[in-house]
1. Work out which structure the value 20 belongs to, where relative contact order in percent (Cα under 8 Å, 6 or more apart) was derived from one of P, Q.
2. Can you spot which of P, Q the value 14.6 was calculated from, given it is mean count of other Cβ atoms within 10 Å over residues 139-146?
3. From which structure (P, Q) was helix-only ellipticity at 222 nm (-39500 (n - 2.57) for each DSSP H run of 4 or more, over all residues; to 500) calculated, if the value obtained is -12000?
4. Given 1.3 as the derived value for distance in nm of label points 7 Å out along Cα→Cβ at positions 91 and 147, which of the supplied structures P, Q does it correspond to?
Structure P
Amino acid sequence: MNKEIDLSKHWNNAYSNKPEEKLGWYETDLSPTLKLITKTGLNKSARILNIGAGSTTLIDELIKIGYLNLIATDLSEVALKNLKDRIGNRKVECIVDDLTKPTKLKNIASVDLWIDRAVLHFFTEKTDQDTYFKLLNSKVNKDGFALIAEFNLKGATVCSGLPIHRYSKEMLIEKLENNFELIDSFDYTYIMPNGAERPYIYTLFRKK
């Protein structure tokens, strides 16, 4: 991460200055993520942590499907306020925290599923990556899952004005192989609201 940028301010501005459906990462097709969530076989009472949730409509869909224990976390308090305003009084725990310097997230109970769509690839410094994976390892239950989707090696090198560290399936396996096994992976091309293509690698790991 670029330490000279106030990232909290950066993401708050991003969510304040555009309607969410115009943001470059806004999804109308949640099928890649939902496909992997279904593959976990987790029951509806499973604890699910959506990191870098922003104001994602994935939370709405998981509520609709019947999941009962949802946690959304993001660096942007504006994004999470937008999410809470949209979902109303339906119960979702929202946590503002920094994954590169986690405080509140260190203290939450462990989870059955960690979902990351387009967060890890913003961590370009090894120390930030190490902090991310340390938190992931400590917070996912045994036999729990990590769903990680990032820009693949053909993906963009910059997003929202920030540099990107791109990933392959093999690179993610190397990061997680000591404690996790790969269950599924596939390439997926996301189409941005402006029509541009963003190639992703989607992966699902199970904790040993």
Structure Q
Amino acid sequence: MPRCRLYLITPPEIPDLGAFAHELDLALDGGDVACLQIRLKSRDGVPAPDSHVLDLGRHIIPRAQDRGVAVLINDRPDLAMELGADGVHIGQQDMPYDRARKLIGADAIVGVTCHNSRHLAMEAGEAGADYVAFGAFYPTETKDPSTTAEPELLNWWQQMIELPCVAIGGVTTENARPLVEAGADFLAVSSGVWKRVGGPAEAVRAFNTLFDELGA
């Protein structure tokens, strides 16, 4: 099984773009990060204004891509294209996969939230998604999840399907081990990095130490 990797998600609110860019640099200095999703959305699902997403994207996308980190925009293929991002992540309440793919093109990354549903995940895979995301595995500070998932779902997916899977929802270095052991290809983490005591670089280092310990 390939080594698990870290999939960073921005904090839901970023009032100071310069300060966050510095925090992002520190996080990326901490070790391997596969992906950064720009997700500016309140706990009850209200998105930030497009102008704020665009300002943040212009500020941080080049510095992430320069380090080999793929950048995805949550929900909005149109903004992803305008910003030169690598792709988009869509939820079940957002636009359908087919429409997102048509808008963003064949070469972009399109990931799909599948909650705890094997059926939704298989549908997304058959449609052509680049990865599926399962969760929430743990309580999370960034949203009120509509579903909960168990690590066994990751194990089943790995045995059945080659498409990469992302585990999301309240993931920290303290609770990540069962998800990695169950077969998550990526761990999606927000507050587990940005609110880590000791700072984001320490969090990224700790996740990578765990991945190295458990990796193939």
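1. Numbers: P: 20; Q: 24.
The value was obtained from structure P.
2. Working: P: 18.9; Q: 14.6.
Answer for the origin of the read-out: Q.
3. Details: P: -9000; Q: -12000.
Among P, Q, the structure yielding -12000 for helix-only ellipticity at 222 nm (-39500 (n - 2.57) for each DSSP H run of 4 or more, over all residues; to 500) is Q.
4. Numbers: P: 2.2; Q: 1.3.
Of the structures listed, the value fits Q.
Each reported figure results from applying straightforward, stated rules to the coordinates on display, with no laboratory input. Computed from a prediction, not measured in an experiment: that's the story for all the values here. Cβ atoms are built from the backbone, for glycine too; each structure is taken alone.
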